[in-house]
Structure 1
Amino acid sequence: MRLFDYVRIDHFRGLDRYYEISAGRENAVEGEWVDVPHDALFAALRERSDLTRVIAEDLGILDEGVYELLRKTGIPGMSVLSFAFNGDENNPYLPEKIGKHTVCYAGTHDNDTLMGMLSKLSAPEEERFYVSLKNSLKKMKLHRFTNDRMKTVAAITEMGFACKADIFILSMQDAAFLGTEYRMNEPSTDKAQNWSVRVERKRMRPVLASRLKALAEKYGR
């Protein structure tokens, strides 16, 4: 019996090169980038594992070495809709730009929930966000209302279902339109909420399941 469907390798760039700092150093200024023998590593993994069940967290500052490793291994990377609508028309996370061989996330475990994110946008950020969001909806021929936060989250969710990505991952928090108080983790903090969030049964209403079922059937997911 399989206990999980996929494994995600966080900080995938560390399997191409990593930054090495000698023990005893007071800071990270004096270090060096070290190449990983990734060909041998992935050859061994391929002998023992099904790499079609692996996802690469290819977020952050990347370089050509990481992209080449993704191509060589065939492991799909991530596209995150929470990062998409910043007004940059070349943003690779815009849903209409997401390709097939990738995994689309509404947000990751380190992001605020979609409702929480929307509540914290500054006025300029909000203006850019909604211009970009409506442009994407138009390009994807989706007729969704965005005149309140719940409808905006519903629109983003449908774009995730509708994009070309092989897989779309939606957290329970975003499926249930929950706010910042249900955020999974806030990096670089030691908040009691981190990794301790639980979603109460009452939050998972039958209407939410019906909505997700309809979207899954509509887009073949």
Structure 2
Amino acid sequence: MTPLFYSFRRCPYAMRARLAIACSQQHVTLREIILKDKPNEMLQLSSKGTVPVLQLSDGDVLDESLDIMVWALSRNDPDQWLAGNIHKMIALIDKNDFEFKGWLDKYKYADRFPENSESYYREQCEDFLVQLEQRLLINDYLFSDNIRLADIAIFPFIRQFSAVDKQWFEQSPYPHLQHWLNSLVNSKLFHSVMQKYPIWLTSQQAQDFP
């Protein structure tokens, strides 16, 4: 059985999982969903109700995006995304997932969190941006002059951040971060995983991916 993969195109967690699956050429059957109408089939695999969810050929289920990335890349890692100090990369990804992401959500939806201003939430996000900018002063990418796991895991969230106020981001004091983000967003690989697919629940059309 080909692994079964539930994804939502605009979800940054699903993006990074798709990127790793595509890079590693691990063929899966993709079911595109929308979060407001989640298939029961997906919920039976993972009660979390979030994407991505991957059911492996042996029936095991992975419902954390980073686990899916490592699963794919441990089978084939042609661009050596797992090379280098994996523990330091995971530590930086954890800062993204468990610190930056919370402030990012408040920055994106500041009207839902009126206890502070949008600019306040943006300033909290900047703590992480500064860390990334400092790394990019040294290397083209976060851990090397080549793309690694951390770059792929983090940049979909920086992409979200940059879209909240594009003018502010373009004029912000993070030129290396801007260049890094542009190089990843404009890559052939990213464009390939961002194509639109029919919603599985309404069309019953699953897709071979990549």
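Looking at distance in nm of label points 7 Å out along Cα→Cβ at positions 38 and 118 over structures 1, 2, structure 1 comes out largest.
One of 1, 2 was used to compute distance in nm of label points 7 Å out along Cα→Cβ at positions 30 and 54, and the result was 1.4. Which label is that? List each step's numbers first, then the result.
Numbers: 1: 3.6; 2: 1.4.
Structure of origin is 2.
I have -10500 for helix-only ellipticity at 222 nm (-39500 (n - 2.57) for each DSSP H run of 4 or more, over all residues; to 500), calculated from one of the structures 1, 2. Which structure is it? This value belongs to structure 1. Supply the structure label, taken from 1, 2, corresponding to distance in nm of label points 7 Å out along Cα→Cβ at positions 6 and 22 with the calculated value 4.2. The value was obtained from structure 1.
When mean count of other Cβ atoms within 10 Å over residues 62-69 is computed for each of 1, 2, which one produces 14.4? Numbers along the way, then the final one.
Numbers: 1: 14.4; 2: 21.2.
Computed on structure 1.
Out of 1, 2, choose the structure whose coordinates give Rg/Rh (Cα atoms, Kirkwood Rh) equal to 0.99 when calculated.
Values: 1: 0.99; 2: 0.97.
Computing Rg/Rh (Cα atoms, Kirkwood Rh) on every structure in 1, 2 gives 0.99 only for 1.
Match the computed value 2.8 of distance in nm of label points 7 Å out along Cα→Cβ at positions 86 and 174 to one of the structures 1, 2, and report its label. For distance in nm of label points 7 Å out along Cα→Cβ at positions 86 and 174, the value 2.8 is produced by structure 2. Each of 1, 2 could give relative contact order in percent (Cα under 8 Å, 6 or more apart), but the derived value 17 comes from 1.
Kindly point out which one of 1, 2 the value 0.20 was derived from, the read-out being FRET efficiency 1/(1 + (r/R0)^6) of positions 46 and 150 (r between Cβ atoms, R0 = 35 Å, to 0.05).
Values: 1: 0.20; 2: 0.90.
Corresponding structure: 1.
Quick note: the coordinates plus some simple rules give every number you see, no bench work behind them. Source: prediction; values computed, not measured. Cβ atoms are built from the backbone, for glycine too; each structure is taken alone.
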